[in-house]
Structure P
Amino acid sequence: MSKAAAATNAFSEAGEAPVQDGPPILACTVSRDVQNFEILIDEMEAKYGEAWGDLLLEETLAFLDQPDAAQLQVLALALDIDDEPDLDLILDVTRKATELQVNVLVIADELDPLILHQVLQAGAREFLPYPMPENSLAESIERIVRPVVPAVASAPIDPAPPEAPTEALPTRVTNDCTIFAVQGLAGGVGATTLAVNLAWELATLKGTEPRVALLDMDQQFGSVATYLDLPRKDQIFELMSDIDSLDEDSFRQSLQVVEGKLSVFTSPAEILPLDLLPPEDMEKLISTAAGMFDYIVIDMPSALVNWTETALRMADVFFPVIQLDLRSAQNSLRFVKTLKFEDLPVEKLRFVLNRAPGVTDLAGKSRVKRMAESLDISFGEKLPDGGKAVLESNDHGTPLALRSAKNPLRKEVMKLAKSLHEISSGAEQVAK
């Protein structure tokens, strides 16, 4: 038994709260037996000294109702495969702690990913694999306990005022924001290329130049930062870790502006769980952006996540991107079937066929027709293969319009942006 256990001493058989001596308890481990997590004990003692305790899983709910829990900052759930039968209790503990504004950190030792997913959805802020890397616990606690807004305001990484590039942007030209979401239904189909260049073309429309934001919501391997040669700012992770404090000022500080025209929210520097943000947090993030911009283009992760429905419902148009191959056809069929099963608005889907066959490729055009008929879909857009210039543009971090303005793919994306703007402006006029 660790000395922290003696400090907490859990509860007596009568269920009474222990009499606390010494410093207040700032953190607690929760497990079947904390001795199974020796590295965790060492890390907790290094971080908190005597100001931490350990609890059995079954006594944690009762402890959270006690006065001794008032100053608790962190609850570290140490779980392994033997804890899986107690999932309901684990979720109850996580929700209870979250309601009390206690940060929940999961230490997972060969825990089933589905179980971990549910615990994160219930409110856990972060997780660490066990055995843990040295000092990783302290670093994680620092991230989840530290207030986000003051940290962003005092961060020395960007000495220039973050609002300066934004002031160069034109004012909003519409009263409402139009949201486009782009999702690739197979790897390498060009969804991010479309999202980046569509956002750029919208931001540079002649005569209007609306305010446009591009959000890279692939929190693991998003490529927007690479395609636009942007660094991944620390503010991104801090903002996503504390959405409750999100407002227009903190969101503006997380953005980067390309050529004074396009505002970009990149993916974080760290690889994060795709379901880090629950649907309500994603809704707040998109809604905050919508209050600041005329158009938002969301580059979706290729996987379906817990907030995919949120993005689909908030988007005015949802662009699934595929190409002319079997894997795209199969994934399209499964995607549409899933949306229909969940009663989601499939009418918002506007399928994009990338690398479509040329006008003279009659055999290719016949394949496109058969594909659409077999999937019972229609292709809203058929984009040509931009060739090597597209790869070079992405590698150099430059939109196609600035590197290869006459590229056939660029021309089609420009037409698409103009069409979407005309439709959006027309719809707004009708609404007025």
Structure Q
Amino acid sequence: MRAMRTLDDWLSHIEQQHTRSIEMGLDRVRAVATRLPLGRPGARVIMVGGTNGKGSTVTFIDAIARAAGWKVGAYTSPHLLRYNERVRIDGKEADDASLVAAFESVEAARGDTPLTYFEFGTLAALWLFERAGLDLAVLEIGLGGRLDAVNIVDPDVAVITTVDIDHTDWLGNDREAIGVEKAGIARAWKPLVLGEVDSPSSVLRHAYTLGANALRLGSDFFHEPIDSQRWRWREVGAELELPSPALSAPSQRANAATAIAALRALPGEPVPDGAFAEGVAGAALPGRLQRLERDGVDVVLDVGHNPQAARELTAWLQTHPIAGATRVVFAALADKDVVGVVEAFAGVPVHWFLAGLAIGQRSQTAEQLAARLEGAFKQDAPDLHATVSDALQAARDASVPGDRVLVFGSFHTVADAMRVLHSGR
């Protein structure tokens, strides 16, 4: 094996260690974890799964727990601009040297066992967390739950944010089937926090069968507005008055409420009430209705990539009207329900700029995307562009001060747009 000294060397190496980018199952990753060997990543562990809202919920948990003075590690995926974003300890991204050391340890333990990119990275993150002496490890599920590599860890509290249609090739074609996979992160006699009012019955059946203590939004804990700047979290016998989250999507209050329920369900030292308010107000996450102003035009970036996320975007657009026009830059991976995404914008006056994405086997040109969306546009025909950069430039060129440009469709879409916007172009 050639010498690998830099993080980029290692990332290139781990991309080539398995013939498939996704290979569900825990046997291989458990075997390597045993050989490392891996212990517990933190004194307490919260695991967060779901279709949408996972990253935001992890961010709220992380920010609140750090406001309480805890040492916290957060593992999330995918990243936007740097792999280091995936592994944070006390709010700081892991540096290159730490990640390289972790990859070296995983490689030494791996032997001939093939690991996917995500599995390799998950083991590396757990290796770093174990050595950091964490009070709390917050782990985001990558895909599904039951067979996701993160699920080799036994959490003290499991969270399922939402269940909706996505990754159907792996998880099933309806919410009930997908719910079975998501619910696989629940543990017997441990809290399972559910962040939506109408969780699939399959999730509730699984919790009942295990004896997991299901805590449901709208049944066991609640959130409600007080005024434009404040809201209330409550459960039987307790309530908190909180500032509005800095994260501005309509779902973010539900995500914050779910994070609060998860932290209150943890055994051991409780979170002081003041830390909830500080963490909710301070939590920040790039690419979630992130707003940038360029030449008087409001540029909004969002990583949403499925119909549920698109419905959230249209709800936000409708509650944040502008006097000018809205243009939408949209680029998606080939395995996404792009028709469902565009249909969510029905009745919202926007003009579409479709762009291509070149991401290996999931690549899709603007022309291919437009062909899949034939008949979906009820207004004018979309503009087609080879890249997100080209589409963003065209949308900005067509805009005047007071207009809005929304860029969304995947993490790759937002990352490409960020590189352009941060370059000053």
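Tabulated data for the structure shown
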{"quantity": "Structures P, Q, by Kirkwood radius over Cα pairs in Å, for residues 198-341 alone: label with the highest value", "calculated": "Q"}
{"quantity": "Structure responsible for 60, 56, 39, with Cα extents along the principal axes in Å calculated and labels P, Q on offer", "calculated": "Q"}
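Quick note: the coordinates plus some simple rules give every number you see, no bench work behind them. Since we're looking at a predicted model, the values are computed, not measured.
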